[in-house]
Structure 1
Amino acid sequence: MKIALIGYGKMGKEIEQIAISRGHSIVLKIDIQNQDELTTENLSNADVAIEFTGPATAVGNYYSCFEAGVPVVSGTTGWLERKAEVEKACSAGQGCFFYASNFSLGVNIFFALNKFLAKTMKEFPQYDVSMTEVHHTQKLDAPSGTAITLAEDILALNDKKTNWTISEPESNNELYIKPLREGLVPGIHTIKYDSEVDFIEITHSAYSRKGFAFGAVLAAEFSAGRTGVFSMSDLLNI
């Protein structure tokens, strides 16, 4: 499989190593120094594109891939207010768009556990839920895309919370997410249900970017030759 890497930072380099180890080739590498090379002609040499850039450029990159007829796998966060627009454009052009706020297999199992716990704890109002997420200091968005996914799943299953906030909550209806940026932390997400007598806590902690990169390569293998909008739930059948 021939892969275009849109974004060649630490994550892009990790993806490259894993892709090559699985027998794939990298036919295009785009970073801040050669953005002008992200053309339809260059993209057309790839079977799939993997995009990890930033919220300011992500949507434009998706449209470039759609125009070239190349499936695109993306883990960029911070642009989700335009997600419906992107998915509509993908479907209209019979393209392929695979998005995940987190490609780690462990995190996606954690998503399932979060849903189960949120549904269970709905019946126990004495427990108040909150969340903490910790990432490296170079991460630009807060809260993380993973934290937002976790929060939205809690909101969907527990009607005692109506919205999430990264500020001190003004009412019990708000789900508090505390974002911390420290050192080189790849990612730690903790969900806590606290009462007067005890607490229940689940945590996912990443050792490195390798798990995220491996999942992204699996997503690319899944997406090559397909049309439609997909997520890790489709890949893992969770």
Structure 2
Amino acid sequence: MLPITDPFFYLCAIPAVFIVGMAKGGFGGGLALVGVPLMSLAIPPVQAAGILLPILLVMDAVGLISYRAIFCRKTLAILIPAGLMGTLIGYFAAAYISETHIRLVTGAIALIFVLDYWFNNKANKPPKPQNVFLGGFWGTVSGVTSFIAHAGGAPFQMYVLPLRLAPPVMAGTAVIFFSVVNFSKVFPYFALGQFDAKNIATSLVLLPLAPLATLAGIKIVKHINKELFYKITYAALFVIALKLIWDGASGF
């Protein structure tokens, strides 16, 4: 089967893959969620998610090699089991929970989180300690939203950002967490029929962009100032929240 040949699709998909790759490299974090919405300008969202998943796995592999020794073990010990539970919930709930509801609720929570950070001057407050309950909750939410809409970045950041990890450590932690979550989605996606020959062929066409974009994001993270990194990340999360709310509201 030939890949998608519509030029408009690639006009949307190429920047989508590059932005997602930069985010997967650790720069911009939750901006990875723009991939499906951007591609959805040309194709159905479910098809976009199916095309994007193999590309995400390649990006994860590049990130794992680059951040193999740079991550927070305690954070992952809390988030990974919760994220896998969220993936399982997402699989069984996929027929009952719409992308519209997921995007709207996640966007609203993320917006409150960012506004609270800005208006309560939390940038100057000490890092928060690890919290098994909060980590378990946000890890599970991240797994669910990642499975249904590739939108797990915002819930992940809502737990990890207050920890104030060094930028490379935060990026490495995100890479490992989402590598595990994304790999866990492969077989359920097959079961739900989100892979077919045309989608796989299209993924292969876009695949060469994946390592280039991810390496660019990794390079930036390893050299960026910590305070600037967090300012950019919170600003990105604010934009993402508005985008999620807009997408969710538009779906009603």
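Bear in mind these aren't lab numbers, they're just calculated from the coordinates by the rules spelled out. Owing to the predicted nature of the structure, the values given are computational and were not obtained by experimental measurement. Cβ atoms are built from the backbone, for glycine too; each structure is taken alone.
Of the structures labelled 1, 2, one was used to calculate log10 I(q)/I(0) by the Debye sum over Cα atoms at q = 0.10, 0.12, 0.15 Å⁻¹, giving -0.43, -0.63, -1.01. Name it.
On the way: 1: -0.49, -0.68, -1.01; 2: -0.43, -0.63, -1.01.
Checking each candidate, the match is 2.
Given a value of 46, 30, 24 for Cα extents along the principal axes in Å, for residues 145-224 alone, calculated from one of 1, 2, which structure does it belong to? Please report the intermediate quantities before stating the final value.
Details: 1: 46, 30, 24; 2: 42, 26, 15.
Source structure for this number: 1.
When helix-only ellipticity at 222 nm (-39500 (n - 2.57) for each DSSP H run of 4 or more, over all residues; to 500) is computed for each of 1, 2, which one produces -24500? Don't skip to the end; give the middle numbers.
Values: 1: -11000; 2: -24500.
The structure behind it is 2.
A value of 2.8 was computed for distance in nm of label points 7 Å out along Cα→Cβ at positions 41 and 57; which of 1, 2 is the source structure? Please list the in-between numbers first.
Working: 1: 2.1; 2: 2.8.
Checking each candidate, the match is 2.
With relative contact order in percent (Cα under 8 Å, 6 or more apart) coming out at 23, pick the structure among 1, 2 it was computed from.
Traced to structure 1.
Kindly point out which one of 1, 2 the value 18, 13, 11 was derived from, the read-out being semi-axes √(5λ) of the Cα gyration tensor in Å, for residues 17-72 alone. Don't skip to the answer; put the middle values down first.
On the way: 1: 18, 13, 11; 2: 24, 12, 7.
Matching structure: 1.
Comparing 1, 2, where is distance in nm of label points 7 Å out along Cα→Cβ at positions 49 and 105 highest? Write out the running numbers ahead of the final one.
On the way: 1: 2.9; 2: 1.4.
Comparing 1, 2, the top value of distance in nm of label points 7 Å out along Cα→Cβ at positions 49 and 105 belongs to 1.
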